[in-house]
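Given below, in the form of structure tokens, are the structures.
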Structure 1
Amino acid sequence: MGYLARWAVRRPVLAIVSYFLLFLVIGTLGSRFGGELKDSFNLPGTESQVAQNLLGETAGASEATGATATLIWGVDSGTVEDPKVKATIEPVMKEIAELPAVACVTSPYGEKYGSDCPTQKKQENPFPLPPEVQAKIDKGIAAAEKATSPISENKQVARATITFTEITEIPAQTAQTIIEKVETANGQDGVTVGANGSVLAFAGQEPPKSEAIGIVVAIVIMLLAFGSLVAAGLPIVTAVFGLGAGLSLVNFVARFFDVATFAPTLAAMIGLGVGIDYALFIVNRYRQAVMAGHQPKDAAYEAVNTAGRAVQFAGTTVMIALLGLFVLGIGFFNGLALAASLTVLMVMLSAVWLLPALLSLLGDKALGIRMPWARKNKTWHPEGGKWAHYGRLLQKRPWLYTIAAAALVMIMAIPYFSIRLGFPDDSGQPAGSPARIAYDLSSEGFGPGSNGPFFVAVQLPYALDEDSLRSLIRDLQATPGVARTIPNEAMVPISVTANQTIAAIQVIPETSPQDPATDALLERLRTETIPQAEQGTTMRAYVGGTTAVTTDFTTVLSNALPVFLAVVVGLGFIALTILFRSLLVPLIGAVTSLLSLGAALGVVTAVFQWGWGADLLGLTSTGPILPFLPIMVFAILFGLSMDYQVFLVSRMHEEWVKTGDNALSVRRGLAGSGRVVAIAAAIMSSVFIAFVPTPEDTIKLFGVGLATAVLVDAFIIRLVLVPSLLSWIGPPTWWLPKWLGFLPEVHMEAEGAGDEIVDDDPELVGAS
């Protein structure tokens with residue numbers, strides 16, 4: 001990329017034209033050949049995955065594996081069987097049945113709509129059964145009809161099942177249309193209508209306008225820092241174009257990988273933040289060189305040879321950390337990792353391709369349209385000014401600031417030790433949303449556990465082993481925490497394979513999916529009830545269903561997190577060791593990045609699980625933290641923290657090489673890079689915070705988590721803990737064992753380059 005950046009400086013017009021040609025090609029790929037976004041989970045080696053594979057062979061495969069949605073409605077007065085209620089709901093069911101990928105809509109009123117509804121014609125038996133056998137069968141059928149009735153006992157709530165043609169691949173547009181039809185019908189003729197199901201989880205939500213908010217905040221900050229409207233606008237322009245290209249690639253990748261429906265929003269959050277960040281460093285370095293008297297092209301060369309190198313290092317680190325998610329072996333993460341990493345790649349390309357060309361082409365005009373506060377001259381001395389004074393303050397009592405900063409971060413991390421990972425249920429959806437309405441109606445009419453039943457897949461030793469099946473059902477019904485099972489003992493098995501060796505049992509808990517008691521019930525079923533029922537038999541049973549899948553997903557990620565952290569931190573340690581030829585600097589960088597993660601997760605736990613400040617954020621409820629949040633936040637945070645570490649410590653290292661004075665090096669490092677780190681972190685955190693107003697709690701969660709991580713890492717770790725700790729340690733900071741002398745020397749800054757950014761440099765206040 002270094003060659004690309006230098007070529008862009010030499011041939012700015014050609015570089016700009018070629019960039020936009022590439023932009024158009026990528027946009028075409030995304031719009032014409034893009035795939036559908038979908039949320040799917042595949043957990044190889046887990047019990048829920050085994051259960052899901054077996055359940056896929058049963059008659060109730062769609063419902064058991066989550067390939068269904070539920071249309072549910074209720075009335076405050078009268079019953080759902082009133083003609084007016086039917087007249088309101090039946091057209092909705094018919095319209096939904098005609099949508100792509102919808103196989104059938106099963107009405108509680110006895111009708112079925114759709115092109116692929118199963119036929120249930122009663123077969124006349126040519127050989128009449130004995131009266132006592134026929135009576136037993138009729139009794140079982142009656143019990144089944146009562147237990148599985150889609151109308152509540154008080155007849156005020158009813159539900160219809162929407163079955164899809166595929167188990168995991170449901171078009172996002174179909175889900176969106178279902179939500180729209182439900183929202184239109186809700187409230188008509190006194191009927192409350194909702195819909196839920198995993199395939200509808202992210203449908204019907206308006207994309208937040210947070211990108212615009214983040215851009216406005218970034219412009220304000222850079223105007224204050226640069227004092228030039230053009231200089232403030234260039235990072236925005238390059239970041240936006242890079243973001244657009246990245247999101248087009250996300251759509252294209254969705255054609256080949258399962259990409260979650262919220263992946264574009266997450267990618268936009270990350271891409272916009274790092275895109276502005278990267279462009280900021282380059283523009284700042286260019287501005288510094290121009291104000292020092294360099295010609296525009298020379299200044300552009302200097303910018304890409306200095307700040308541009310750090311941008312490449314930071315961007316590559318972020319992408320490697322994100323792509324490291326592939327080692328987890330979970331398809332859900334593959335799509336997220338690709339979406340986010342491709343967006344980072346495109347904004348990084350924009351920073352080292354489009355931006356240098358624009359700087360070279362604009363010349364002095366790149367710093368044009370000066371603000372009133374940027375017209376004052378000021379002289380600079382490396383030992384004078386705010387950041388140098390701040391450095392001396394830290395060095396008066398470095399141990400005190402080191403301990404205070406570390407203690408503050410650790411206090412912020414305390415809530416993390418009580419974190420409960422898991423997926424929130426629909427009770428956390430915004431009030432009045434179709435999913436929240438469906439959840440409340442289902443709880444009211446059929447019990448809280450109906451919102452997340454378990455499905456037990458049973459492998460029978462021989463065809464329709466009724467004795468083994470009834471024994472297992474009896475044990476399941478007797479398990480504390482189980483409200484009921486379908487089938488029950490009085491029922492004929494209702495879900496079996498063609499050869500009648502695999503059966504499905506639905507277990508409805510007494511508690512909601514999010515309730516910790518439900519997790520305890522799952523553990524009890526797997527470790528006590530089912531093993532006891534299997535003793536002395538060849539029958540095997542596995543607990544699956546959406547609730548079990550989410551629990552196993554959480555367990556898999558919790559077990560994978562330490563390994564993931566070790567790999568990413570280890571790679572970062574090696575890279576920083578080579579870069580700074582020191583052991584303590586990379587060790588401090590790696591360990592402190594974990595401190596930032598702990599503080600961020602602590603804040604997230606306090607807000608989203610404990611409820612601290614939940615009203616301020618507009619949270620509808622509190623509950624478990626998404627299990628993939630720690631991994632995703634760290635993957636992003638690590639690259640950013642290495643970015644700040646490089647910009648700050650590289651300037652200190654440069655002074656150490658020149659002077660051999662550790663205290664002086666730390667002070668000048670702060671004077672040289674402190675301000676740019678503070679500005680970059682303020683912009684980055686503002687972009688992340690701008691996503692908090694979205695109605696989707698998942699995006700709120702990531703916005704708060706990432707913003708907290710950036711603020712803690714930059715303002716507490718990099719600007720307080722690191723310089724005070726390095727001052728405390730002294731010259732051993734830069735020690736490298738002789739046996740590591742073979743390591744290559746890598747210079748982040750071009751030889752002879754000036755300060756990365758200096759708080760009191762005349763350029764910062766707009767010297768003319």
Structure 2
Amino acid sequence: MAIRQFGPLACMWIVLAASGAASAQSAGSAPATRNGTSQAASGWPQGPQAPAGAPNVLVIMTDDVGFGASGTFGGPVPTPTLDMLANAGARYNNFNTTAICSPTRASLLTGRYPHNVNMGVLTDFPTPFPGYTGVLPKSAATVAQILKGNGYNTAMFGKAHITPPWELTPAGPFDRWPTGLGFEYYYGFLNGDANQWHPRLFENTSPIDIPANDPDYILDKDLANRAISWIERQHAVAPAKPFFAYLASGTAHAPNSAPADWMAKFRGKFSMGWDRLRRETFLRQKKMGIIPAGTDLPPRGSEIPAWDSLSSERKRVAERLMEAYGAQLAYFDAQVGRIVAALRESGQLDNTMIIFIQGDNGSSGEGGTEGHLAEQSWINGNPPDDIGYALQHIDEIGGPKTYNIYPAGWAWAMNTPFQWYKQAASHFGGTRNGLVISWPGHFTSNGKVRSQFSHVSDIVPTILEAAGVSAPKTVEGVDQQPMDGISLKYTFNNPMAPSNRHTQAFEMVQNAAIYQDGWVAATRPLYMPWQMKDPQKTADIKGRQWELYNVARDFSEAHDLARDQPAKLKALQDMFLKEAAANHILPIHAHSFNRPRATAGRTDFVYRSNVDNIPAEAAPPVLNRSFTIDATFTVTQENPSGVIVAAGGRFGGYSLHLKAGKVIFSYNAVPPHRFSVQANNGLSAGVHKVSVNFAHAGDDVTPAAVVTLKVDDQDAATGQVSRLLKAMPLDEPFGVGTDNQTPVSDDYQSPALFEGQIQEVRITTK
């Protein structure tokens with residue numbers, strides 16, 4: 001029997017005819033049957049629908065920006081976009097975060113106190129106590145999960161830093177990555193900070209490289225571009241469907257970076273120094289009504305040098321470091337302005353609630369008394385930069401060759417009018433951040449300051465109430481723990497409404513405080529944020545020095561009343577212990593790096609081809625120990641170059657590479673502390689074996705390590721390393737056959753692809 005052939009158009013007509021026949025049957029024939037049972041059409045399945053009139057929601061958060069940094073809150077850095085949003089909505093001057101990033105971000109997204117979602121400290125320093133594991137529970141669904149389940153599209157751009165480090169590998173699991181936490185689309189970075197020029201980025205769960213030939217690339221512009229593109233595409237396809245977008249910039253966490261023309265705008269703007277700048281900011285805050293007229297300015301602590309005590313050279317470097325901070329913050333404000341303009345042009349601005357949190361904690365004092373050209377210097381316990389070295393590289397500050405962090409004196413000024421810094425949950429210098437909410441048509445007394453005491457956990461209930469969505473009792477079959485936050489919507493049309501929040505406990509790295517109805521009891525911080533202390537030392541909370549403030553009258557915590565009112569202090573101390581017990585804050589304890597590792601139990605790492613973008617967490621653990629590298633490879637040309645294996649980058653790491661045929665091992669303990677050993681003879685074409693033995697001395701004596709290089713089983717070079725890395729840059733990957741972010745050595749430019757074929761690289765740790 002012949003089989004009749006049909007072309008594609010004929011097939012389409014057959015389908016259409018069949019469809020027509022089916023329609024005719026449904027209109028005039030008996031219902032279809034299945035297994036002899038009549039079946040009536042039930043319609044297509046429908047997804048969740050957002051409540052009528054539900055607004056778009058855009059949440060924006062900056063990083064390490066103190067209360068007194070932005071012009072919107074009286075600070076020295078112009079932020080016209082934030083000004084515009086504040087004047088159309090409201091400024092909040094009594095809004096509090098958690099004093100450090102991961103807990104703030106977890107609380108922001110879940111509407112719970114950080115310890116109640118296991119995020120009592122950075123994801124990098126968890127402990128196995130409830131409240132501190134760094135593992136978000138399924139019982140605390142994020143606002144993205146809730147809104148997605150109620151008809152919203154969801155997306156996140158920028159810094160996450162809420163995923164356990166041991167899960168940040170190509171092996172996952174991915175359920176605590178942003179895409180597993182309710183965000184349908186994610187573009188950003190997962191660690192605590194990112195190089196603005198060469199960030200380690202992910203799109204959803206895949207690592208991606210920045211454009212190779214874009215000399216103007218910078219991360220904040222890239223994030224804004226991505227956010228605008230996503231919003232425009234979403235609106236084009238589903239104009240009636242609301243969106244929830246979360247933009248979390250790395251600005252102004254170190255490294256402080258900005259385009260050259262923006263750096264130029266701030267040249268000379270901070271020559272007055274931090275003492276005068278803090279005073280000027282304080283007076284401006286009073287004039288603007290940002291702080292009460294009767295506020296006093298706490299004095300500078302002895303831990304920070306007077307500006308006038310610095311040498312002229314130190315002043316020059318300190319100024320430039322602050323210029324980079326100011327330029328970065330202003331530049332990001334301009335990028336937000338582009339997003340707002342796009343919303344206005346598309347007709348969406350009037351139906352968009354914008355929540356802008358200016359900082360996830362207070363400004364950071366981690367740069368110490370003098371700052372650093374590379375944040376990794378502080379992390380690795382290196383001394384301040386030699387002034388000669390700093391001056392030699394002063395014009396590189398804010399650009400791609402530095403990873404700069406400013407001195408603590410500037411952080412003190414950026415936290416005006418409060419005392420202390422990031423990490424100090426005990427004081428408002430660590431927890432008080434500027435909040436602006438804008439939603440056209442939903443505020444009275446636009447621009448008026450709201451002074452209700454509030455907490456970052458209040459953001460989710462505010463969003464849900466605005467969207468007309470109730471907090472769910474279950475999500476994906478998991479019973480949900482109650483929200484700790486309190487919606488701020490009651491303040492929109494009543495600027496003078498009494499605060500609905502009466503009590504709030506704070507704790508971070510053993511710095512603790514309790515707020516209750518206008519009073520604060522606070523422990524005095526144990527050490528400065530830039531000091532590297534014994535992580536195993538736990539201080540008895542009851543034996544700590546406590547301070548007492550009547551913040552209803554003393555907005556800036558300038559007057560300690562502990563000696564005058566011991567009974568009030570005791571009552572608040574008891575209240576703290578009660579709240580701490582109820583919210584998984586106890587036991588208050590020290591934190592360390594002693595946490596689960598993706599490489600736990602492994603000492604032997606074998607790679608039989610080129611690999612890239614392996615995160616530091618999954619790379620061979622070579623710090624504070626001896627290790628060997630054995631590499632077998634083939635070269636097919638004279639004088640080959642390229643990387644055999646590399647970990648880290650410009651601001652710390654190691655690399656085994658070829659340059660013009662010669663084998664070189666480089667060890668970078670953060671510039672200027674760089675060391676290398678090099679073979680004298682070049683390699684011929686053919687198969688070669690190279691070995692590196694890195695013999696750790698076991699202590700901090702000099703030399704700290706001896707490096708022996710062998711080529712084809714022959715001794716080729718020996719050298720000494722006098723300074724060791726204590727921590728590898730988390731934003732730089734490990735690679736075999738490439739160094740695809742920033743280069744460990746100035747011998748090559750990334751990605752420095754290996755000119756040959758790698759048979760095997762074996763790294764053995766001792």
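Each reported figure results from applying straightforward, stated rules to the coordinates on display, with no laboratory input. Because the structure is a prediction, the values reported are computed rather than measured. Cβ atoms are built from the backbone, for glycine too; each structure is taken alone.
Structure notes:
- Value -7000, calculated as helix-only ellipticity at 222 nm (-39500 (n - 2.57) for each DSSP H run of 4 or more, over all residues; to 500), assigned to which of 1, 2: 2
- Value 2.5, calculated as distance in nm of label points 7 Å out along Cα→Cβ at positions 434 and 530, assigned to which of 1, 2: 2
- Given 0.10 for FRET efficiency 1/(1 + (r/R0)^6) of positions 266 and 466 (r between Cβ atoms, R0 = 35 Å, to 0.05), calculated: source structure among 1, 2: 1
- Largest in relative contact order in percent (Cα under 8 Å, 6 or more apart) among the labelled structures 1, 2 is structure 1.
- Highest-scoring label, criterion being Cα Rg over 2.2 N^0.38 Å, among 1, 2: 1
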